[in-house]
Structure P
Amino acid sequence: MQSAYISDLPGLIGQEVELKGWAYNFRSSGKIFFLQFRDGTGRVQAVYTAADLPEAEWKKLDGLRIESSVIVRGLVKAEPRAPSGYELQGTSFDVIHLASEDYPVGKKEHGPEFLFDNRDLYLRSQTPWAVLRIRDRVFFSIEQFFHEEGFIRFDTPILQPTSCEDTTQLFNVDYYGETAYLSQSGQLYSEAGIMGFGKVYDFGPVFRAEKSKTRHHLSELWMMDAEMAFFDQKMNMDLQERMVKRIVKDVLDQCRPELKILERDTAILERLVAEPFVRLTHAEAKRILKEEGLVTGVKTFDDTYWQDDMSTEEEIALGEKYKLPVFIEDYPAAVKSFYMKRFTDEAGVLRAHCADLIAPEEGREIIGGSQREESYDVLRKEIVDRGYPLVQYEWYLNTRKYGSVPHSGFGIGLERTVRWITSMHHIRETIPFPRLLNRMAP
């Protein structure tokens, strides 16, 4: 009898196996015992009969409690009626640890706060199991993609002496008597990395201290930042599109059981793998939204409308209209970060060479990227004009003093991407233990 995992069972039909895992449910008719079993790789039913099992083992089955850890042994049989397509005809049974009574995350309905108060136990349930396995696939796909594209992983510090974006969203840390900050992004450090390695990416936790309670916000999240020397903004977007297509294709190919558990309609995901993404300038997007009446609550379409950032409503409307990912390019420079390369358009508006990638199905922005300003003088002036402490950015400016080159980069939020692909309502469901404004436990 060989030791196996549930994921191995399709290739073991007709063989006897031993599985180790947990009893997540069961029922008995007195002479037949139906054990619902999981081991981390999947779920299967093991069927035991009193006539075929030693009396001592049958008593163990009869005294079983939900979430006890167990060893099941039996013959693997094809069973078309089973969700997995097979089941185990049980021949032997052992208990590793008999769980305590009254498992709190039972079969009855629970509210979301209860489930997240008991997240350590709720992670055993089918929905988080499916979501977090898809998260793992997305993470792995991104890493595979970048190595195939000639990037190296370039880990950047989590403790940083200065801000990459908006200083009002920083978490302060006492660093040996000096003030440091939890990273918002590894971008500035990655820009230094490309001068030695050409193309780099980092992938790690970042932090946002904004006091938001929306379903789109986490205080601790995972971000992948990529930087590429000698890339303009078009090359940057082309790379992003290839990456997103790769991620989605891998999930469709490798995570069909998980998508089925989540009852995810994959029509749009399948479409975007084959079709080019939509590309609109910020001005075009605003015009389409206005002319087609896709936004509500806008009384006057003045300069504020035309030069403002995209609202949540506008992003959702564009995704719904095209039912494909949409690049929105060339935002007004005033609503974007200091490091973006700028230009003046035909209407005299100062804009940034940048793009946000908006996912359909209310996925909203999942990627933000831009061509970076490579001129020392221009970048230094922008830092000063924005009132940022110049001394904190001298090291970053050094990258423009010694062999500066045109370069671009972007960041993709792991949780936002997983929320879109899985169609989860709240982003907190896409990370094992979410950290929110009102939650830091368990």
Structure Q
Amino acid sequence: MPFYADLHIHSKYSRATSKDCNLENLAIWAQKKGLSLISTGDFTHPAWFGEIQEKLIPDGNGAYKLKPEIEKQILINHNNPIRFILSVEISTIYKKGDKTRKVHHVVFVPDIKTAQNFRNKLDAIGNINSDGRPILGLDSRSLLEITLESGDNTFIIPAHIWTPWFSVLGSKSGFNSIEECYEDLSEHIFALETGLSSDPEMNWRVSKLDKFRLVSNSDAHSPSKLAREATVFDTSLNYFSIQKALKTGEGYIGTVEFFPQEGKYHEDGHRKCNICLTPEETKKYKGICPVCKKPLTIGVLNRVCELADRDCNNTFKPKTAGEVYSLIPLAEILSEIKGVGPSSKTVINEYENLIAKFNSEIFILNEMPTTAISKDYPILAEALSRLRNGKVIKQAGYDGEYGVIKLFKQNELPKKLRHL
């Protein structure tokens, strides 16, 4: 039975995260979203590691679950109890070649003992106490070596690989290949996280990425942001089955994606100058902002084009590729229909009503027949139909500014029709 997993999240102990990011709230929101498995995130942080040990118990084969007395209190869907696997995002900043490198990695371990081994090794190198996502002056290859030495079946997925400032292939501080980053240990990298500002189709333009399984995750800093991207598997609900699926493709189905234009680093530009440019326009301006005359922040699309060796107009789908489901978060759709903000009480109440009635957000967005709601929710049914057919209006994000994806043209939804 296929299921959705979110393998990159954060706890309340990471910088710029919600205080609501505890295990109970993460489990509640995972159920609302339609996830079956999430990672813990941040297991190197002492307080969070303590909570993991206090509240989670092994469920076999590297998966964990909330203790029964906790699960009983928060379970909103008894057919979908949430499973966890142990993970942490590590930021490595170091000098290599002619650049200062800033690379983020998601580390996975199968059990508490291995997690403790890994924590001990990092604790001897740098500070793992102040931030759930530790920042270490450590070469990426060295981090991978430490991960592998911490115990069997550990692995790393390079995080949001195209993000300009903090990624393995980013324009500001990354490398030109996975092999250049991880050197002789690069054979132990078998999956890559595409990030919010790119999708698999963009990555298929770069032939040297063909051998890697592509995953998508939310990198959520608050529980409600879970599953904005996710990975789909058809395996047993545990660590080792997921690891095998990512290595071999057996049980790997594909990914749930943002439209990449919504990602905040999709195109080039300067947020302060209100300048957003396509790669062609950036080339025309020679990479310099036409307003302030300083270098532009080069986005993901431009960087992909720089490393691409395939024609962008002729999509090649490698053997490692999976299915791709491009979705818009339900709260954003309701916000557009209602004409109010996605965090407004109107949207929150409508969201909760729909989840209570139809089970989960991903089911509503990706699976529920529109005929099932066309009578009671005609505008939502039309929105979902457009979404699934890719009939969306895109305004690209740039330089830290999220893009906007809409389903209706301006004035297409007059106030008197702003009901679902």
Calculated from one of P, Q, Cα extents along the principal axes in Å, for residues 350-389 alone reads 42, 19, 17, and the structure in question is P
Taking volume of the Cα convex hull per residue in Å³ for each of P, Q, the highest value is that of structure P
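Of the structures labelled P, Q, one was used to calculate distance in nm of label points 7 Å out along Cα→Cβ at positions 294 and 358, giving 0.5. Name it. Could the numbers behind the result be given before it?
Details: P: 0.5; Q: 4.4.
Matching structure: P.
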Comparing P, Q on FRET efficiency 1/(1 + (r/R0)^6) of positions 102 and 206 (r between Cβ atoms, R0 = 41 Å, to 0.05), the highest sits with Q
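Since every read-out is calculated from the coordinates, none of them should be taken as a lab result. If you're wondering where the values come from, they're calculated on a predicted model, not measured in any experiment. Cβ atoms are built from the backbone, for glycine too; each structure is taken alone.
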